[in-house]
Every structure is written in structure tokens, then in C-alpha cells.
Structure 1
Amino acid sequence: MVSLLLVKQIANLFLILATGFLLVRSSLLAPEESRGLSIVCLYLSVPCVMLRSFQMENTPEVRSGLLLALGAAVAAHILLIGGTRLLKGPLGLSRLEEALVIYTNAGNLIVPIVAAVLGEEWLIYAGAYMSVQIVLVWTHLSLLLLPQRRVNLLRVLRNPSVIAIIGGLLLFVTGVRLPGIVDTALASVGGMAGPLGMLITGMLIGRMNLRQIFAARRVYRIVLLRMAVMPLLCTGLMILLNRIFPVRGGAVILLISLLACITPPAATVTQMAQLCGADAEYASVVSVLATLVCILTMPVIVFAYQLVCPL
């Protein structure tokens, strides 16, 4: 069931990517016009997803599950960052390639899958992974793409996504629920994050010579790292955590964390590369190929995990 819905969701997002590609190919839009969409996605849609994910009842079971999800997210990012750092020298990875291997498209791909398969009450555990990643995006990722810039803690705290995380946690702890009309608005705007991310990627590759770029071996090397090597390591990590921390519903919670670890490169990397003046087109090519590959790799990895950790 999970594997089948994964394939359907990936296919839906890929069709949206193709739409962005065709809009540029037909000269209706220019690739440069995607910059405004990147700002809308990063500073509006993603914060709405984050804020809404914490709209859950504060119970001991949810708290213990949330701690497990947060611990898994931290452990996964330590593994991803550390593993990529070790491979950087031997493989000659650029800073942008490091980012493409480390940061995943968790929010855009996992939120709709979790909501459809498990129910919206499980979204808070996906929110745990996204919270850790977003903090790192505006600190570690910013330093990767702009090494001359120092991390400004005040600037990080003023970021809309970080504000949304803090606000969401406060609402969760206090038990305050947003009014229905506000929740509906947040759901609508947050639901744009996935389609916008893929539309932007499609627009960025609209004027590129895809035959020449996809013939480059280096692209496949990065996709192999992102979609096979790192997911296998993360699968082993989640299986280990499931054995060490036997929490009620832990296998499902760690499956959600695993799903977040094995998605294609984050659309956020492409968007931030565009805003920082990095090679956003190259990032888009890696993302497109990885999205194609994940139709096979993600269901296989999920199936293997379920064999060891039955839900």
C-alpha cells in the first residue's frame, strides 16, 4: 500500500515538473521568472506546512513518539552530513553536490503520502524531520552555498520557517488549536509547496540541453549517492533505532523518518542555489534524474524496511 502510493505521488509530482518544462519550452515563461516562485515556496508555503504539522493533541504517547522522531531526524542528519563529508575528498564533491546528497525533498513528497496512507495525525512526526532539516538549511546549507557568510543567529530566528516551527511547538505544548478557517487556509497554502517546487525545477531545465547534461557521468554519481548509498545507510539506522527504542508505534514513526531520508534532493537546494547565485540548473538536472530513479528505489527500500520492522 505504501509502496504503491509512493509511485503514484512521485508520478504526480513529475507531471507537474513536466508542466514547468513545457511552459518554458513554449516560451510562455522564462526560467528567470521561477525566482519569484522560489521566494513564495521558501518563505510562505513551507512555513505553512510546518505550523500546521504541529496541530496535534498533546498526549504522552504523541510526546514519546515525537521525541523518537526528533532523535531519528538528528541521527539521520549526522549520518548524512558525516558520510558526505567522508566521501567529499575521494569523490571530489563540490559544495552544491554535498547539499544535493544531504538534503532531501521530505516536505514536498512525504507530507501528502503520510496524510493519505496513515492519516493527518501522523504528520507531526514528518514535521519533526522537516524541523531539523529546516534549521540546518538556514545554517549549514547557507554556509555550504555561501561560505563567506557567517551564520547570524538572529537572522535564523527571524526566518519564517523557523518562526513557524517555534510557533507550532508552542501551540502543541499549550494545546491551542487554530480556528478552522485559519487551518484550512494554512492547508491550502502549504499544499502548494510540493507542486511549486517541482514546477520551479521544470522551469529551470526548460532551456537546457538535456541530452548533453544527462550524458555526464557525474550526474549519475550524485544520484547514486543520494538515492542508493545514503538510503541504505539510513535504513540500517532506522532498523537499529527501532530495536533500541521500543516506542508504541515506533516502527511507523521510523518509517516516516526513513521516507524523509530516501527522497530525491530537496527542491529547497535548487531554490536556494538560485537565490545564492549557485548552479541551480545543475541542481535541477540532478533532481529530475533522482525523481525518475526514486520511482524504483523508494518502494524497494520501504518494502525491505517493512520485512525487518513490520508495521
Structure 2
Amino acid sequence: MQKTDIVAVDGGGTKTLLLRVRPDATIAVMRKAGGSNPFDVPEWREVITALYAGQDEYCCAAAFGMAGFGESGRLSGELAQALSATCSAPHVIHNDVDMACRGAFLNGPGILLLSGTGSMAWGLDASGRTGRVGGWGSLFGDEGSAYWIGRCALSRLAQSLDGRMPDRDGFVARFAAQQGWPTTPEACGAALQEWYANLIEPRPVVAALAADIGRLAAEGCAVSVAIFEDAASHLARHIHALRDRMGAPDLAWSYAGGTMRSEILREAVSRQCGLPCEPGLPPIGGAVLVAAAKAGWNTDASFVARLSSTLAEAGLN
């Protein structure tokens, strides 16, 4: 069988997406799985192996955008080894934020600000130089990320429950209702402790709370709005730092990651960094472009337009 398709993978901390794409930019296979960041998902090898299973017989080239790649020599080596054992086709591995930047700016210059489970900014200037800021992980970094927002909300909840901070805007009851917990302080505190005691993989679970805080912010909850404003300030510093480092104070920025779907968050960052460019392609689109180039395909404007339409139809824009 002639191998004519390419495979693109976007592996993040919360979810991993695989696409097998035909030469006409249509999708042959789409698969989704849990997170595959080797820093916090012990079973990352199993996730990747299961997701890629059955694709080798069709794949002529592949591109993997993997969270954590390039951040630890040991883990990057293990990722490269595992992917080589899984995928026999010629392939490329990049950090997932690098891949998202290539998608957002169609391999052109710009800064991609990612706020998902973690946070990072990746820059590419007109001369082809790259730079990154953030991505230090949840222990001492990832400011402005979904995990950071979730942890801030939990901290505010705990301090409101025991009286260290006032319960502004009925935050305790509003947050508890989002989780399906009792809304009275004593019962909410007990539910919080029970939830905490049963956490197995805290990072993605805590990160998922950011969506709830976003909904409360959209409803005008002052505490939630303040958390998102603080997150925006941290994220804006990523952009400022990259612009300074690359000597390009006007370098355009774009965004990716579930947290950046919040209009409140985007507007708050925009007030400090200027309006963003809409991403040309979503993160998985960057992986498709890289895999297509590896396969020798023509990735001209016509291909990008077809790919953009394909990804939109699949709900991936």
C-alpha cells in the first residue's frame, strides 16, 4: 500500500489530538485522548501509542507538537525515543507551543501566547530567530494558566470559608453551585475537603476549574473578574518579555489554549499589549503544516485555505 497521508499530533497537558490528513487537506482520521505531558502524566507513552495505533501503514510523514519537549534533556530524549519506536515514517518533534505559533502565523513572525493547563509564550521574528518565555511548570511557574486560575479560585474559596477574606459577591455559594456542592459555608468546606482527598491527578482537575471561574466572571462575579485580571497581567508580561528579548516592540501576538477563549481574559491582555491577531490556524494546524512540509507537499495559500475550512468543519478552529 502506498503511503500518501500525513499525521499531525497536538499533545498538551489536558488532551492530545491526532489527525491523519490526506493530500487534499481533508481529514482521514481524527482521534482524541487525555493529556500526554511527560511532566505530569505518568502514562504519556501509553496515550501516544494508543492514539497512533494503525496509522503507520498510511503515514508518509508526521509532526508531533508535544508539551514539555525541549524543556528537559532527559524527558525530551525519552519522548523522541518513544515516538521513533511508535512512528516509522519520517517525523519532526517540536514543543507544542512552537507548533501552535507556526499555525497561528502560518510560519511567519509573531508571538503565540498559550494559556491552557500551563502557560508559555513562543516568539518567531522576521529573521527566523525563536524565543520562549514561561512554561516553567506548576510548581514555580505557569502564571495565568488554567491551573493557576483554578488554584487562585480554590485559595480564595478556602480563605473566604474560614474568614481570612470577606465573601464578596457571594463567591462561596456561586463557586459551590458550579461544582454541585452545598452552598452553606460549613457544608461547602466539608465538600471541598472531600474533593481534595479524592484527587488523583490534581493538575488537570484544578485546571478544569478555570472554565467555571470564566463563566462566573462573565456573569459579573467580582472575585472571578479580579482573578482573570491578575491572570491577564501575568500573561501580558510574557509578551512584553519576548518583545524586549527579540528587540521587536511591535511584534504581533496571537493566542491559543482553552483559557484564551475567555473574552474577558483576551480583552484584559489586549489593554496591556495591543489587539491580538486572530490565529491563522489552530495549534493542530501548525503540526499539519510541518508534517506537510516534511512530506514535500505544497503548502501554499490554497492548501492553507482548504485546511482552515477542514479544521473548522471538524470543530477544531
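If relative contact order in percent (Cα under 8 Å, 6 or more apart) comes out at 22 when worked out from the coordinates, which of 1, 2 was used?
Going label by label, the one that fits is 2.
Given a value of 0.80 for FRET efficiency 1/(1 + (r/R0)^6) of positions 36 and 156 (r between Cβ atoms, R0 = 30 Å, to 0.05), point me to the structure among 1, 2 it was derived from.
Among 1, 2, the structure yielding 0.80 for FRET efficiency 1/(1 + (r/R0)^6) of positions 36 and 156 (r between Cβ atoms, R0 = 30 Å, to 0.05) is 1.
Can you say which of 1, 2 returns 35, 60, 5 when P(r) over Cα pairs in 20 Å bins from 0, in percent is computed?
Source structure for this number: 1.
For FRET efficiency 1/(1 + (r/R0)^6) of positions 228 and 284 (r between Cβ atoms, R0 = 25 Å, to 0.05), which structure out of 1, 2 has the highest calculated value?
By FRET efficiency 1/(1 + (r/R0)^6) of positions 228 and 284 (r between Cβ atoms, R0 = 25 Å, to 0.05), the leading structure of 1, 2 is 1.
Comparing 1, 2, where is mean count of other Cβ atoms within 10 Å over residues 4-11 highest?
2
Taking -15000 as the value of helix-only ellipticity at 222 nm (-39500 (n - 2.57) for each DSSP H run of 4 or more, over all residues; to 500) derived from one of the structures shown (1, 2), identify that structure.
2
Tell me which of 1, 2 gives 16.1 when you compute mean count of other Cβ atoms within 10 Å over residues 52-59.
Clearly, the read-out refers to 2.
Read the figures in this text as sums done on the coordinates, not as results from a lab. Remember, predicted model here, so these are calculated numbers, not experimental data. Cβ atoms are built from the backbone, for glycine too; each structure is taken alone.
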